[in-house]
Structure I
Amino acid sequence: MSFLPQPEKRTVTFRELVFLLLPVAGILIALGLHLALPTSYPPGYEPSTYQWTLLALLGIYVVLLAFACFLPRLRVRMLHLSGLLFVLFLLLETLDILTLKTGILKLPFMPSPDKTLSTFTTRTAELAESFAASMQLLLTGLAIGAATGFLSGLAMGWSRICSYWLSPVLKIIGPMPAAAWVPIAVAIMPSSRAAGLFLIALAMWFPFTLMLSSAIRDTDRRLVETARVLGASETHILFHVALPAALPAIFTGMFMGLSNSFSALIVSEMLGVKAGLGWYITWAQGWGEYGRVFSTVGVFIVIFFVLITLLFKVRDHVMKWQKGLVRW
């Protein structure tokens, strides 16, 4: 966009400052409407979490804005997000008006932003325990699925014999959604945790194996034959020619597996576990605590965004030589 600063500019221009102040305007508009409009909730309810959250976000943004005036790279990033943040705060206040201020959207099914944010200040021990349990289950399942997917992908892509025996398994088992495996996982696994690990690992295993095996089979034959002419062993060719060429497919498979694993995580935590974000959502929904349901979904969104961002950062670092990568 034309208003983005050039890297050589050290100080902010007036036009850039106007765009950088858009989120500040959005926060002030949201805060002003929230304080000015009367509350439609029953007497005795005094919302405070939402307004203090807005003030905290305003303070954080002002500090970042002060640094951005002299740091071009930070300024470029904040300019890119300024319009999105402005609209986000307006949408947040629109929800506040429709719920807390006018009651058009009724409780308990549609909680106000204040109700949703206030859930982070109460029963934090249960939420923290559920977060830790979910992360442990998710990361363990992902590690198992990635390890098995790596081995099976290598074997299927390089060996015709392995491909002959494993391809039917991949085609029959892989496409089935995690929810379809719940009865079988419960029956064959010794515990609900083991069943959850099986579902998450399977969600990672299928796309990882599929992408890696296809990429290895599609390795440029000229590179393989050249390596053989130079005296390279089959193992050396696999790990130093075929595998580096398959790196884009590896990260694509990990991205697809990570996406599938989140649905598998929620399903697995409804199998009788005593802690986890999926269990927490079920528990909150049973008690009509929809504010906790919405806040937990928000936690899921943040976790997924962070993991995907880290995955793409690692990919960009490992594959800095390749142009035209999908950006995140």
Structure II
Amino acid sequence: MNSNRFLHADVPVLKSHWERFKVHFDLDMTTAGKLLSPYTTDRIEQVTVLSDGCANSNFKITFSEHHAMPVLLRIYMRDKSALTREIKLHAFLKDHLPVANIIYHDASCSLIPYPYSIMGWMNGTLMRDVILDNDRQAISECAREAGAKLAILREMKFAKGGFFQDDFSIRPFSHDEEYGPYIYSLLDESRVADGLEIELLGKVKKLIAANLKYLPDKNDANMTHGDYDPANILVDLQDGKWKISAILDWEFALSSTYLLDIGLFLRYSRRLPDCYATSFVAGIESNGKKLPPDWEKAARLMDLLCLLQLLYYNPVEQRPNLNRDVLSLINDIVCYWK
């Protein structure tokens, strides 16, 4: 490993160049005022679209009155049921992890075609932006913090793996949704197979067949973020050190394995300084509980599953940048096993 590895401006990392799944909601001042009116009638000073994220639209709303704190207006454009789940998740997590306070929500779609929520504004900088500045000390502090927070999620255990329903019950994985059958079903899809092309498809199939035993059991279940990466984490300088101020975007959360979140966070580790991965693992193990011996193989396989899923749901003609990056990341995983 090269401890002096550094970031190149022409090498994309951390989803920074992916296309959005949908264009941002076109929010004017009048509509913003109507959406916020159940919460406040303070005069809006500015509406700022937050460019991060690939599907939903998030806006920072500031007010003319000096005493009025900014809020986040979140519009759920990908999945209308995500609002209901996020409300339950935030209530479950708020005493354990830094998450935004949902002040008001409306799932009626009566004012706009989508559900929306109003959240308390969380100060901070996207961890991704701090990492892209390529300061080794900052990268180490951020990654260790992310690992320590994941250690908390790792201890939130459930009786079975599956998907959270609107009432926060868990629908168990069906047979086809279990990790092994699901990864093979993705490889059988023409969109995935054509995207990989013959040579890489063959390498991926060979890799999976030889390492299927490392996939976690479907009922090794804990609270899993499902999109745990630096683009969904806010950090803030506190007493000269970077600390996590909020973990964002819980719409993909499920009862699954913490190894999935590890795989997602380490997805770009081959393109980042070594301190990124080593500090992250140190943070996970900071509570005294070591990772299992084959954790990295399991985490890489879980990320491979997610990358194949991205190929399936994102046609190359619609999101070419994403597809190029995903293929490169799959190649990274194949190289990991060489």
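Quick note: the coordinates plus some simple rules give every number you see, no bench work behind them. What you are looking at is a predicted structure, and each value in this text was computed from that prediction instead of being measured. Cβ atoms are built from the backbone, for glycine too; each structure is taken alone.
Thinking only about volume of the Cα convex hull per residue in Å³, for residues 119-238 alone, which of I, II has the largest value?
II
Identify the structure, out of I, II, from whose coordinates helix-only ellipticity at 222 nm (-39500 (n - 2.57) for each DSSP H run of 4 or more, over all residues; to 500) was calculated to give -12500.
Details: I: -23000; II: -12500.
Checking each candidate, the match is II.
Quick check: 10.9 is what I get for mean projected area of the Cα convex hull in nm², for residues 103-190 alone, calculated from one of I, II. Which structure matches?
II
Looking at structures I, II, which one was percent of Cα pairs over 36 Å apart calculated from, given that it came out as 20?
Working: I: 40; II: 20.
Source structure: II.
Given a value of 0.4 for distance in nm of label points 7 Å out along Cα→Cβ at positions 15 and 231, point me to the structure among I, II it was derived from.
II
A value of 14.0 was derived for mean count of other Cβ atoms within 10 Å over residues 55-62; which structure in I, II was it taken from?
So the calculation was done on I.
Identify the structure, out of I, II, from whose coordinates distance in nm of label points 7 Å out along Cα→Cβ at positions 87 and 295 was calculated to give 2.8.
Derived from the structure labelled I.
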